[in-house]
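Below are structures written as structure tokens.
None of the figures in this text is laboratory data; all of them are computed from the coordinates on show. None of the values given here were measured: they were computed from a predicted structure. Cβ atoms are built from the backbone, for glycine too; each structure is taken alone.
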Structure P
Amino acid sequence: MSIPKALIVSCAGKSLSQDERRLFGAANPFGLILFSRNIDNPTQVKALTDEFRACVGRMDAPVFIDQEGGRVARMRHPHWEEFPAAAALGELYQIDPVRGIAAGKLLGRMLAAQLLQVGITVDCTPVLDIPVADANGVIGDRAFAKDPRIVTALGRAVCDGLRVGGVLPVMKHIPGHGRAMVDSHEELPTVGAAPDLLADTDFVPFEKLADIPLAMTAHIVYSEIDPAHCATMSTKVIEGVIRQQLGFEGLLISDDVCMNALQGSLPQRTRRVLDAGCDVALVCQNSASFPPDTKVLQEALEAAGPLSEAAQRRWKAACDWLRPMGLFDPKLARAEFNQLIPEGGLVKSA
């Protein structure tokens, strides 16, 4: 079997087009990420994830989604339960840390059950960013809190819930997006904080959770570390900070290379993030700049090349990290969660 290409791809619709089936079958991308445009109902989503895996010939090929809760959730009512944003857990933790941790674990477990049912095996959550005053609202209530200790504890709890639910978490946006004054979907943020300050604040949750096997980078320029490149394209940040200083040894995924924070063609962006030290590039084609286009995606797949040996080892370690457990009742879990969480943060039933 050929080695998968170091690219997570997206697709245009609710099933694969003929061109997408042909491209994915020939190129063998590492994984697929789903967006709202790909989602209608449970039967359809399960058919799409099955179709992708059959196409690439790997029944264990990962399928990703951003299902955080709150405003960042691709699967929504009426077919799926909707969960509160991370900030609701942070508020609960500040009232009662024990209840906060319990709610975090339950949230992860409920998310895992929801995703596995339709063949999704990787959830791009939790957000470990720590927003500062006047930061752009792109993070906002997606963050648990402004206290690194609380973010660390709740990030761990959600990861624990996903782990026993059989779904891999992706902590983001390493090494920290909370100080960004602009939205990296639209333009490139620059953070001028001193490395010592970053180490004592923004970097803390990622360092404490460095054993989590998957992480996604931040499209942020840390001008006191590498003024010439954003973290996703910076060897200084990836090797010097993420790998060495923070001790993260897992699979490193770029944030979406189609975002306007980056420059260059899609193949150029793809190659640059991999050359800088990312293990896998993420291509969402979720913007006006790069809408779904199989020709452009083919060029990006060619630029990516196969997963490195190190990336293959890291992916295997990630799969081995899972500890799925049975005997889970989503209705009981929802009832327990709703007893823990403050009013207004309840799960919306499907």
Structure Q
Amino acid sequence: MAIEGPLRELGIHDVFQLLDLSRKTGMLRVSSELREDEGLVCFDGGRVVQATIRSKTLPMEMVLLQAGRITESDLERARAKRQNGRAGREIVHLLVDVGAITHRELERQLRLQLESVVFELMSWREGFFSFEERTRGEMPGETLITVSTESLLMEGARRIDEWSRIADIVPNVAVIPELAPIDTARDGAMLDLLPHEWQVLTMIDGERDLRDIAAVLARDEFEIAKIAYGLATTGIITMHSPKRATPEPDRSGIETRLAAARAHTAAGRHAEALDELKRAVQEDPLTARAHLDLAFAAARTGDFASARSAWEHFLRLTPRDPAAALVHRALDALTEMERVLEVHAHG
């Protein structure tokens, strides 16, 4: 059964509650023309198992890397392990296997990422939603965690209430904190701050916004906003809006890499094509075409684990792309081949 409509008629909180109470399994898509953005939330029996926003889509291993929870060498070790007989395992699981991160910390980071997406979607007041029922086997990617929708709704309501109280000073996480001018009356006085407040204060450089600080500290954006509010109300910091928007990726450079990769593929130089496409994805992880081409290039070189990851990422970015049907066929074929290889290995 399809459920859809404008958010002005049925709010996102009501949609979540409906899917929770009816124990639905499937995908909820929320789009906003005003934001030029789209969110995707997957439900399993009414519980949330995945959540992504197109403008902030990054593989979990890259989130961990940016947050400082793993290093580049950790990531390389995990990738090497996947290429050496662990093709069916997600990179994040292999990071646990190589000791780069604990399973408990991984689950905590996955939940933080999921909650961040859900709570942002809950702040949308305009747009359009649609829910499509699916079986578990039809859901994109692997279910790594499940979160109670009721707990998300309760926390979302609490956050909306608290945001209304701090919005006059901290309207959103895009504002930039900076140290306030020294007050001569307080100069030399000891600041009585808690450890987590000191941690945030040391990250303030007048350039990072609150979202950046939360990412570096691997902390929840809302909690960072509350700490910033406390620091601002006591006169320790001031807040200002960013002077300019974040520059767009160099589209000409990315298109050049895609064209070079196509030329390499046509000439049978698949390893070279794969290298170009990896660089394109690093430069702009939101270019769906780069993930699509990377997946096929990886498959041609025999790196089926990377191919699966890139195909699934492409579907998360643009599930309605005309190439989606071909990608589903490729994933089905890859799954069947993995089964055959497994049977042969244990034959």
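Some values worked out for this structure:
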{"read-out": "Which entry (P, Q) yields the derived value 72, 42, 30 for Cα extents along the principal axes in Å, for residues 127-270 alone", "value": "Q"}
{"read-out": "Test item: FRET efficiency 1/(1 + (r/R0)^6) of positions 95 and 167 (r between Cβ atoms, R0 = 30 Å, to 0.05) calculated as 0.20, pick one of P, Q", "value": "Q"}
{"read-out": "Test item: distance in nm of label points 7 Å out along Cα→Cβ at positions 151 and 175 calculated as 3.0, pick one of P, Q", "value": "Q"}
{"read-out": "Structure with the greatest value (metric Rg/Rh (Cα atoms, Kirkwood Rh), set P, Q)", "value": "Q"}
{"read-out": "Structure responsible for 21.4, with mean count of other Cβ atoms within 10 Å over residues 39-46 calculated and labels P, Q on offer", "value": "Q"}
{"read-out": "Which of P, Q yields -11500 [helix-only ellipticity at 222 nm (-39500 (n - 2.57) for each DSSP H run of 4 or more, over all residues; to 500), calculated]", "value": "P"}
